[in-house]
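Below are structures written as structure tokens.
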Structure 1
Amino acid sequence: MRSHSHRCHDDRVHSPTIVVQYDDRWPEQFAALRCRVDAALSAITHKTIHVGSTAVPGLAAKPVIDLDVVVPERSLVAPAVAALEAAGWRHEGDLGVPGRQAFEPVPDQVYHHLYLVVADSPAHRDHLDLRDYLRAHPAECARYAALKLRLASLLATDRDAYVTGKADLVTELLERARQPGHAAPPAPGRSRL
């Protein structure tokens, strides 16, 4: 699989600019990244989980592995940030999403988004609820994939428009996921920590 990510002059890696069909290697790539994250955070209570579109079997996605490092309490955020930075991730702050700390990927790894969240925070619940709802509802998964494929050309020219183009459907899916009787049952690895 071609990467479609690129490096700028300061050796930072930029996010892939394509949407591709689901790749069976994504769970293995997540597992390798999780091992590296877990080694960096061995002294901190946490759980590393696979979230985002690459965590939904069959869903078309940007070839970007999304990982949430979930800590049980806010007091562990600063030590976790320090440990991840010491292991090579560059802390980017919340990037406009309160309660979620983002990190630029380590250049020698498969392209990924690493987030640090507190268990049961809104950012944590959003990631889990959307992932689990799409895993449990194939028709909604197909609908989301079709939208992403229609918008994919924007990734190379206007990434904000790509994100904005998905926003209404993501909001709708999250609302459905949280309706009584429509939520997905807990999936393997769903532990809140």
Structure 2
Amino acid sequence: MSPVLSWMIILLIVITSVGILLVRNWRQLIILLSVQYVGVFVLTLQHLPLGMATVKIIAGWMSAAILGMTSSNLTEDEAQGQSILPQGRFFRLVAAAIVGLIAVSGATRVDSMMADAGIAVSAGSLLLIGMGLLHLGVTDQAMRVSVGLMTVLAGFEVLYAAVENSVLVAALLAVINLGLALVGAYLMIASNATEENETEAV
């Protein structure tokens, strides 16, 4: 893959991961997560056969669909959630910029440690892992925690693809991805049921 295309994919990952951190509408969140998996697919395609790389994007889209369908069954307020802390977008932009600087500065060292995975692959994986951890640090809403965990896992998958191209490992990671989405959907429904019971009790 050409260097220009590689860095265009990195730019796509930056836009989607920062967008996931900033948006509050669950529909936009699902769209950004789905587009993010396109970047994951292209980066893993550099080290995996087409069939195995396709598993990544299919599992990611299925996970996004699970979260989206669950959110569509909740009311708008319940789906949005009110628990993102801190609320300031400026804070999250500054934090995302710090994560980006760390990812760019550490990409060369990670590349040399991970069997010459490629600067673009290393930078993309570090960005995904860092942004996912940042997202986990600023929210406690079930859907967004699931998206943060899926983003961290996506970054790990991109980096691990440069080291191991086992079909069994790819299948296991896909199952973990789907499991995270199912657990997130269950927690969203359970949280909604708890809030309804509390409202009825009052």
Structure 3
Amino acid sequence: MLSVMRRGILGGTFDPPHLAHLVAGEAAYRELGLDVVTFLPAGRPWQKADLGVSPAADRWEMARRAVAGTAYFEADDREVRRDGWTYTADTLATFPEGEDLVLILGADAAAGLLTWRSPEMVLQRARLAVMDRPGVERAAVEAAVGEPVWLQTPLLGISGTLLRARRRAGLSLRFLVPGAVLDYIESAGLYGAL
């Protein structure tokens, strides 16, 4: 008898991928008994249309580097390869129907899930595992999406916005992003020179 694939999906802009992403993926893998955690960079994230998101090719390469060397992490480029705006509901529909999907989110993203395109389809297709984020109350998340699984992680105030601002200000990102991601940021000249 074949067992059902239990897949965690950790999507996002990954501009850049950072340690909070990896901590969330690790917690979900361990706590939920997942087979794999798929890191899925958004191709063209419609909710960030006017925010100057880095090119998808750069974000894909950073995500690929961030997960390299962890056997149960993988990077997936299906959204990066897709034309047009990318929506989580559409992406979840591309995974085999028999897979047990867990969508791994920060509390900030989970609290805003009802603003996404077809949130009911997202909630039908995947269970939610949520990581606490600074400034977001669990009650706000639960009001939006019901009771998700709350991951047992430390409260990490790391975000792509913070990291890009640090880089532009000439501050180091070392130990906030994986070393291979930092190497790519430096070689590609992303977020301003240090």
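Laboratory data are not the source of any read-out in this text; all were calculated from the coordinates shown. All values reported here derive from a predicted model rather than from experimental measurement. Cβ atoms are built from the backbone, for glycine too; each structure is taken alone.
For semi-axes √(5λ) of the Cα gyration tensor in Å, for residues 39-150 alone, the calculated result is 29, 21, 8, so let me know which of 1, 2, 3 that is.
Working: 1: 26, 16, 12; 2: 29, 21, 8; 3: 23, 17, 16.
Label of the source structure: 2.
Can you rank 1, 2, 3 by distance in nm of label points 7 Å out along Cα→Cβ at positions 55 and 167 and just name the one with the largest value?
Details: 1: 2.3; 2: 0.8; 3: 1.4.
Largest calculated value belongs to 1.
Given a value of -12500 for helix-only ellipticity at 222 nm (-39500 (n - 2.57) for each DSSP H run of 4 or more, over all residues; to 500), point me to the structure among 1, 2, 3 it was derived from.
On the way: 1: -12500; 2: -28500; 3: -10500.
Answer for the origin of the read-out: 1.
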